[in-house]
Structure 1
Amino acid sequence: MATRSLYAISWQIITDPELPALVRRAYSKGVVLDTWMHGEWQAKITPSAQRRLEVLAPDLAAQVLTEQTTWPAYPFSPLYLTHLFQAVLTSMALFSVHTQSDAERVSHSDVDHALATLQRFAAEEPLGLQAVVRVFHIIWPFEDLNAIRYFRRLPRLEFLSGVSHRPWVQELLADQLSLYLRMGLVKESLTGKGEMLRLTPRGRNFLQEFERILEESGELDWRANQQRWDIFRVMDYDTVFNTVFPNNIEDTQTFLDSLPIQPGMQVLEVGAGTGRVCVDMGLHERVLPGGQVAAVEPSSALVAHLQKKCQDRQVPNVTVVPGQAENLPFESQVFDVSMAVAVLHFTEVEQAVREMARVTKPGGWVGAALPPPQIDVREIPMAALWLRPLSDLAEEFGLPFGDRNGLPPGQVEEAFRKASLQDVTIRQLPFLMTAEDHRAFFTFFVKGAAFFQHTLARLPYRERVHFLYHLEERGRQIASQTQPAEKRHVYYGEAIWGRVPPA
């Protein structure tokens, strides 16, 4: 096949307007490639699970060959497809373990669960298993071409080893590189340092399309949330949060006092996390006797954590429910009060508020405690100096400094009014933030909260790991030379509440 023809067909496929929706369906159903982790924690694959993977992958490859699946009109070898499906199943099994609160090893049953998920997805897609191949040939080339772009020139042997940009599936890189060369996306040149790879204008165009697809599909946002939940799961979130925001308990209690919560009420907390509000701050006690709290949380790992906390502390009137703020799993007009504490900036705000209003009884109340609007941690003098490399990186990539770090002023108030809430009231709350414990500050803002994930995602895998390591070390050095007053700043958040119109 001529290079032009191969390039043209590939371009036609990746510019298919349906492709972002396909990627969205894949990750929303658990068909994922775990490329975003920072390496703090990794489950081990048991020998029995590894043997199971080695059996299943060739069978899936054979099925693809039977279906004459190609990408694009380019026949893959059985060995290539075997490696591909082994990588996909391994990643899906690892992802499944990442979402469990106490799992440390990928077992035989985890692999079987991944297979069932993969087969269910393929059965629902008109392209069958070809849909799986197509999704991963968006994600893999993005990582490959992005690494070459980042380094400008990447040694051929380093690319083939995968050490720079792939924590998985190095076996496929020779085939991938051959494809990139045939399509004219990458060019080889011989230098005094050996064979080097660089992107061609075609390669840069392809990379821009891959970025567009991942942005439009929401996959990059989804990665950030998964990173956030995974790090929150393995860190002592409550201790870290209370260290960085030392007056948050007082502020949250002030917000709770603003809501007419009475014994016997049915109360909803959206984004309950570790149970900091519904358990630790005694929300469940405010509705006793006779009242109940429904705690909704999207992360399955945090759901398990909160369920265990309720069990250990013998809290019978908190029901933990998996769910998203934008699609609450309740009938309409169920709760007397619905609330969200430091959560709405992680949601699609209008839809989340609309849902909270929907599930609240006529005459009931909807409330939210909000962090400062579009918070900039650089207002802390130490943080401004410390995070300068991150700020420079964002500027280099043409990205804002931070993401999901607070909402524009007035956006939540507007969402409350669009949801037809009445008597909308807003109160400012002082919001002390401190970097005096630089480890806690770094763990929360850079790792756990993932405010900078869109910037860090532009770095190849190894560079992300190295960048974070050196940034954390920079913080340690600066903290030792900085006065306490330069490590803190008072921002102003908001408490807002409104009433559902009476029947």
Structure 2
Amino acid sequence: MENKIKSIMELIRKNDIKMVDFKMVDINGQYRHVTIPAKDFSETVMKNGIGFDASNYGYAVVEKSDMVFIPDPDTASIDPFCEIPTLSMTGNAMIIDNPENRPLAQYPRNIVLAAEQYMKDTGIADTMLILPEFEFYLFDQVGWEVTPNSIGVSMDAVQAHWNSACEGMGNVVAKQKNYHIAKPFDVSYEARSEMCMLMEEAGIGINYHHPEVGAAGQFEIEPKLGQMSKMADATMMIKYIIHNVARKYGKSATFMPKPVMGEAGSGMHVHMLLLKDGEPVFSDDNGYANLSETAHYFMGGLLKHIASLCALTNPSTNSFKRLVPGFEAPVTVGYATSNRSAVIRIPAYAKAPNLRRFELRNPDATCNPYFCYAAILMAGLDGVKNKIDPHKEGWGPYDFNLFHLSDEEKAKLTGLPTSLDQALDALEKDYEYLTAGGVFPEELIKKFIASKKEECRQMAAIPTPAEFDRYYNL
């Protein structure tokens, strides 16, 4: 630790850092932060932390709400969006105890670390690698209003199909035809390239970026595979960079799963694989899609718990406006190779033994990534421990387009929850796999459910413009 602190002090000196910023995460997966002058940063601060009130972050704590935030020196990086030179770090929340502090079990970063430790304790694997795909929209204008006498939202993207009569250069894209579109139609190329360069500078490896299907400004950035806990940190930083670079270019970024009616929704598909002693756990040359029995059991755990998982992987009412047929979003509980209509897809291009994996397609980036990734791991491990065979359970493989089945055949399939309320009801009945090994505190789950149910109640009570359109003149 002392060497790491010395390295940070040297970084501060060399870059003439004036402020040190500590980024914390609330229950909804949003950054909060507190900043101190760099001249006050010291070894004492690194060891004793910064005090904060955990109750304002949404956590249910039995103990007093006064906590300390302990920065993690491995996350230190210069914040590119601060005019005043600023060093930024994230870290863990601790309960103030004597003689030593102990981790706040409800804090998201502590939960993902606990899930990794639980995985090691089971002996199934020692490393989980994940790759989340970040889909998002970039708008040139967006505004909304929710008042008693005015309810509405408007948005615009210069290349959107609805601008065909007014965009003087003719650089508009046909509805749902934006996938991999090139310049001059790809008007945010430089912004996305800058996003990726800043991610690389922050230590986050990037595979590529490209336009996605939605013609009103939908795009994707895909990072490289990374260790689960580090990728949870990276997810927060990726979203932070995307939002800030968008503003620099006069645009607004959103990870809302369904911001535009009739256009593709934005998901956060999560690819995953396990390693043990550096060797792939999911690979088997003789298995279906070259996946091992353990991989199938892991998929079985995900599919068994998928309804309750949705409460953590898709925790917004808007999430379920994306999970509908017709837009390549998954709606069916099942698995298959190269099939985007099943909730678990096995990519056929991942042929190397150390890259053989599958992706869970339902998550979206409104989730708290620490809760999302930890819950995915816990569900999969439960499947391995209990040998849940997805084929014997009737969940596939579905090597055909599920959207093209007859209504009679579709009725035989199990679907994902169709609302956040349904997902929360499922979580109330099915959360023991999350509390195994003390990873997710039961009081946190109950607090989360209660908070989200109140959110659903409030959202359901708000009239929408669509309701005026349908019912006003009846």
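Some notes on this structure:
- Answer label among 1, 2 for the case where helix-only ellipticity at 222 nm (-39500 (n - 2.57) for each DSSP H run of 4 or more, over all residues; to 500), calculated from the coordinates, equals -10000: 2
- Distance in nm of label points 7 Å out along Cα→Cβ at positions 266 and 362 from the coordinates reads 2.2; which among 1, 2: 2
- Identity of the structure behind 2.8 (criterion: distance in nm of label points 7 Å out along Cα→Cβ at positions 106 and 242, calculated), options 1, 2: 2
- Between structures 1, 2, the greatest calculated value of Cα Rg over 2.2 N^0.38 Å, for residues 114-257 alone is seen in 1.
- Entry that produces 1.05 once Cα Rg over 2.2 N^0.38 Å is calculated, selected from 1, 2: 1
- Which of 1, 2 yields 2.1 [distance in nm of label points 7 Å out along Cα→Cβ at positions 194 and 226, calculated]: 2
We did not get these values from a lab; they are worked out from the coordinates using the rules stated. These numbers come from a predicted model, not from an experiment. Cβ atoms are built from the backbone, for glycine too; each structure is taken alone.
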